[in-house]
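Pasting the structures in now, so scroll down.
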Structure P
Amino acid sequence: MKIIQKGNAVSKGIGIGKAYLYKQYTPRIVESKIDNDLVAQELLNYQKTKFQAETEIQSIQSFLAQKNDEKAKIFQAHLDILNDIAIAEEVEDKVKNDLYTYEYAVHLAYEMFIEMLSEVDDALIKERVADLKDVKNRLLRIASGVAEANLSRLTEPSIVIAQDLYPSDTATLDRTYVQAIVTEIGGVTSHTAIIAKSYEIPAVLGIDQILDEIKHGEFVIVDAISNKIIISPDEVTLNTYLKKQQDFIAKREVTKQYLSQKPVTKDKVKVEVSINIGSANKEELDFEQYVDGVGLFRSEFLYMEETEMPSEEKQFEIYKKALSKFGEKPVILRTLDIGGDKELSYLEMPKEENPFLGNRAIRLCFDHMDLFKTQLRAALRASVFGNLWLMFPMVGSMDDVYNIKKVIEDVKKELELKKQAFNPNFKTGVMIEIPSIIMVADHVAKEVDFASIGTNDLCQYLSAVDRMNPMVSKYYQSYSPSMFRMMKLAIDAFNHEHKPISVCGELGGDLVAAPVLLGLGMRKLSMSKTSVPAIKKVIINHEMKQFEAVSKHILTLKTEAEVINYVKSQLNLED
C-alpha cells in the first residue's frame, strides 16, 4: 500500500476503483522510406489502417447516436475525410512514387490539405482543419499500435488518471463508471474541477508525475476529502473507505433536502441563488425550479465542444432554449471567454509567454469582430424569449466598457436593418476579475446595469499566481483578507448605485466565502448546481446580521488561515 498526499482536492468525495491511465496520443513524425518491392504491402497496410480507423469512428458515432447526442454528426465528418478520394490518392502517390512509408505519406498528405484549407477565406472550409488533424492523428496512432483511449466506453468502476482533461475529453465521459479523477495539471478553478463538481465526481488535481506513480489497472482509492491517493490498499483500509464513502453520500443526501427550499435567512433576508451552466443541456435546464436564474452561462463551452465555429443560428437556438426555460428569471450570458487555459482547435491563436495576461476574452473578441458580433446577434435575437443579461469578461478599464457599448449599438442597428426582433430591455454588465476595474468601480457602476465578480481570475491577478501551476498553489489564497477587502470595494460601488452585483466564481458556492460575501453586502450568489443545497442550508440556518458581524471582523484579520478558522468557528461550519 502506498499513500500520496499532494495536489488539490477540488471536488469532494471518495472514489474507489481501478486506475485508468488516460493519455492523449501525440504522433512522432519521422521521415522514412521503403524499398520498391514493398510498395504493394505498404499500400495494403494503409488500407488495413484505414479500415480500423473507420471501425473506431463508426463505433463512437453509434454510441453517441444511441444517446441522441448531437456530437454524433461530428464523427460523420471524420468518416467523410477518412474516405476522401483526393486525400487517399495523395497518400498512395507518395508511397508509389516517392517510396515513403504510408505513415509518413499520411502525414505529408494530410498536412498539405490542412495548409490548403487554412489559407481559404471561407470560414466554413477553414473549420475542417481540426477534423483533418483529428483523422490524421487517429491513423498514425493505429499505425503505431497504440490502443484508443476513450472515456465514453469504460466497462468497470474506474479512477481516471491523466495529465489533464480538456472539454473535448469530458464531452463523452461516462459518468456511470468514472469514480474519481486525478490529474497532474489543474487547480481548484480549472475546467476539470468545474466539470468534476458539476458531475459530483471526486477529484484531486495538480499531482506532479502521478502518471508515473500509478500503473494502469492498479486498485486505487481517491480520498478527495482528506486529499489522499491510496494505491493498492489493504483490506482493512478498503473496508474503512467503503464505510467513509457511504457516510459521505448519506450526508450529502441529507443536505440535498434543502434544495427545494427558499434561500431566506432567519431574520428574513432573501438571497438570490443562481447556477452556473455550460451547455444548456437538459440536466442543467431542469434545475431551473430550484434557483433564481442563471448567474453564469459559460458560452465558451458551446465553442469548445465543437470542431468548428458554431453558427449564429446554432447559438441562437441554444440561447433561446435557456432563456425560454428560465422565463422571467435572469440568464446571465457571458460572452466568449477564450484564452489562458482555454483554446479552440479551429481558431489559430498566437503562442504567448503569459497567456493569462495576454490576448484573451474581451480582448480576443475585439480582435475577432466577426466572431464577436455573430455571438451578440444570436444572443440579442434570443432575448425576446426570456430575461437576457449580457456579461463581458476580462474588462480592465473604462475604455473597454465604452468599446463594448459601441459594439452593442452596432449590432442593434444591424438587427434593426434586417428587421430581426430583439428585446431592447436586455441588461449589460461586466465581469469583475481584474483589480484595475475595481479601482474605478464607482465609474463602472454608473455605466453598466450589473456586475458579477469572477473570483477565480481575480485571485490570480491580485496575488500574481498562475492558478494552473501546482508549484505555486499555496500562494493562491482565495480567502485572504486582501481578497475580501478588494471585493468589498466593488460591492460598495454597485450597492451605492442600487445596481445588482453577484459572484459567479468558485467562492460563490464556497461554504466559507459565501457567508462572508453576503455579510459584505452581496445578495446574489451563483455556483455549480451541486453546491446549491449546501449554500441554501447555510443561509437558512443563520441570520444576515451574523454574516455581517463575521465579515466585519475578518476584514481586520491578517492571514488566510485566520479567516478560515474564524468563519468556521463562528458559523459552526463542517469540513
Structure Q
Amino acid sequence: MRIALAQINPTVGDFTGNLQKIRDFYLRASSDSAELVIFPELAICGYPPADLLEKDSFLRRAEESLDEVKRLTADSESPAILIGTPAFAQDGAGKRARNLAVLLEGGDVRYAQQKMLLPFYDVFDEQRYFEPAAHQELTTVKGQPVAITICEDAWNDKMFWPRQNYPVDPIEELMKQWSVLPPHLAGHRLILNISASPYWHGKTEVRRRMIGALAKRHRATVVMVNQVGANDSLVFDGDSFAMNANAEVIAQACEFAEDLVIFDTENARSVADTKQHADIAAKAQQSAGEPECERTWSALVLGTRDYLHKCGFRKAILGLSGGIDSALVAAIAVEALGKENVQGVGMPSEFSSSGSVSDAEQLANNLGITFSIAPIRAIHDAFTKELEPFFAGTTFGLAEENIQPRARGTLLMAISNKTGALVLTTGNKSEMAVGYCTLYGDMVGALAVIADLYKTEVYALSRYVNRKGEVIPEGTITKPPSAELRPGQKDTDSLPPYEILDPILRAYIEDYESAEEIAKSQDVDVTLVRQVIRLVEIAEYKRQQAAPVLKVSKKAFGMGRRFPIAARREV
C-alpha cells in the first residue's frame, strides 16, 4: 500500500483554512498514486483547541468539516484518509468531547478510533476535555489490517520507559489482537500513529528511539505523522517518519516545515529495498544528527512567524539595547518575518554606554532593519520630579531604576498601538527565573521569544547566528551583561555568573531537584543554591503576568509549570 504522510500546519479554529490545506495535500498525494493519506492529530481543528472544545458550535463546525473531507474520498478509486478531529461524546455523561482518528473511504466513515491515553502533565490537559476510549480494535485499509493510534497511545511501552504513566498500553493490546488474525492477514504488521507532539530539546531523539523500540518489539512497520507549526507557546516540529521492523527509517518528512512524503509498504522490509533509499537515509541522518542549536533556531523562528501570522499581524517592534538578548530576538524576528517587517528602537538613558548605542546601530545595519532612537532621560527626569514628594529623604535605588524600563515599555506599546506592530519581549529564562526583569517595563509585549533560553544558551545561539559571518556585533557578545540602570551596573552585582547560575536553575526548574541535591551534584555552596531558589520562588507573580513563552525546553515557564503565588515553600 502506498501511504502518504501529510505533515500540515493547521491553525486552531481555522476550519476553512485547515480544510484547504487538507484538500491541497490530499490532491497532491492522490496525483502520486497514494492509497492512504494520513494527517495529524486534530488536523481538522488544530491542536491544542483548549476550552474551544467546551463550545457546541466548535464541535458542530468540526463535524461539518469532516463531512467536507469525506467527500474527497467519494470515488471508489480515491485514496483513503486517516485524519484527526474532535467530536461530541456519544452519551450524556462524562466529558463532552472525543479525540478521534477517523478513517474515511468511499465518501463515508470507515472506522473511528477514539484516543485512549489522555496526557495530563506539563502542557497537556486532555483529561479536562476528552472522554477516553474504553477499548481499541484493529481495522483494515484497502483490505490490509492496521492498528490505529493517536499520539500518547504510543508513548506507554513498558519495555522502553522506566515507569509507565498509564495502566494500559494500547499498542500492546492491539498487537495481541494481531496475533490471533488468520495467517493470510497477519503477515505484515502496520501501526499508524497520528500525533500533535510538541518540540523540546532532545525530543527528536527520544521519539525516534521510542518508535524504533516499538517497531522492533512488535515486528511492525510504524508510521507516525506529526503536526508541524506553532500555536501560541507550543512549537510542533513535524519530523513525521515511518520505520520498518528493523527500526530503519523508510520515510522521512522535514522538520519545522510542511511536507508530503509517500512510501510503499511493499518496500518496508529494508531501506535498501526502496527506490528512494539514498534520499530517505540522507534525510533521516540529517534529522537525527542535526545540532540542537539549529533545531532551537528553527523552532524559535517558526514560533515567532506563526504567532504573528496566525494572530493576523505581519510586523514586529522591539527595543534594541545593544545587549545580546535583544540582538538575538531581532535576528530571529528578521528570519521569521523579513527585515522590512521588523523595527528596532534604541531608548538610551543617562546610564547607557555609547558602546551600547553603537552596537544597536551596527546590529540594525547588519540585519537591514529600521532603527530609531528615542532617549528616555527626559521622561525619567519628569517621572522622578513628580515623585519627589513620595521619594523625599530616600536614596537612588530600585524604584528609580525600574522607572527606566517602564518608560521604555510605554514607548514601545505606544508605537505598537499606532503602527499595529507587535512588541517582542527580549528577556531570557535566567532573568525570568530569578525575577531580574521589570513588570510593565522590559516584560511588556505580545510574545516572549527567548524566555525559554537560559543566558548561556542565548550566547550559544548567538554564536550560531554568526556562524557564516558577523550578524550580532562581536562587542555585543563579549561585553559583560548589564541592565544599565545605574552607573557601572553589571548582572554579576546581583546574580552569580551565568555559568554557575544556569545549571542551578535548570536542575531546580526542570528536574525539581532540592537545594541539597543541587549543591552536591554541582559542587556549589548550598547557601548560594538556597538564595537562587528563593529568588525563583518570589518571582512567581511576575511570570504569571508575562507574555506567552515559546517553549523549547522540557519545562518552560507558562501553562506547563503551575505553582501558587501566595505560598510558603518549606520543601
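No value in this document is a laboratory result; all are computed from the given coordinates. In this text the structure is predicted, and so the values were computed from the model without any measurement. Cβ atoms are built from the backbone, for glycine too; each structure is taken alone.
Taking distance in nm of label points 7 Å out along Cα→Cβ at positions 76 and 548 as the criterion, the top structure among P, Q is P, with the largest value.
Given a value of 12.5 for mean count of other Cβ atoms within 10 Å over residues 36-43, calculated from one of P, Q, which structure does it belong to? Considering all the candidates, the number was obtained from P. Comparing P, Q, where is Rg/Rh (Cα atoms, Kirkwood Rh) highest? Across P, Q, Rg/Rh (Cα atoms, Kirkwood Rh) peaks for Q. Looking at relative contact order in percent (Cα under 8 Å, 6 or more apart) over structures P, Q, structure P comes out largest. Calculating FRET efficiency 1/(1 + (r/R0)^6) of positions 60 and 372 (r between Cβ atoms, R0 = 41 Å, to 0.05) for structures P, Q picks out P as the one with the greatest value.
With Cα Rg over 2.2 N^0.38 Å, for residues 84-251 alone coming out at 1.03, pick the structure among P, Q it was computed from. Source structure for this number: Q.
P, Q: which one has helix-only ellipticity at 222 nm (-39500 (n - 2.57) for each DSSP H run of 4 or more, over all residues; to 500), as calculated, at -11500? Working shown, then result.
Working: P: -14000; Q: -11500.
Among P, Q, the structure yielding -11500 for helix-only ellipticity at 222 nm (-39500 (n - 2.57) for each DSSP H run of 4 or more, over all residues; to 500) is Q.
When Cα Rg over 2.2 N^0.38 Å, for residues 228-315 alone is calculated, the result is 1.66; to which of the structures P, Q does this value belong? Checking each candidate, the match is P.
Given a value of 0.15 for FRET efficiency 1/(1 + (r/R0)^6) of positions 52 and 420 (r between Cβ atoms, R0 = 35 Å, to 0.05), point me to the structure among P, Q it was derived from.
Details: P: 0.15; Q: 0.85.
The read-out was computed on structure P.
Using the calculated result 17.0 for mean count of other Cβ atoms within 10 Å over residues 204-211, pick out the matching structure from P, Q. Derived from Q, not from the others.
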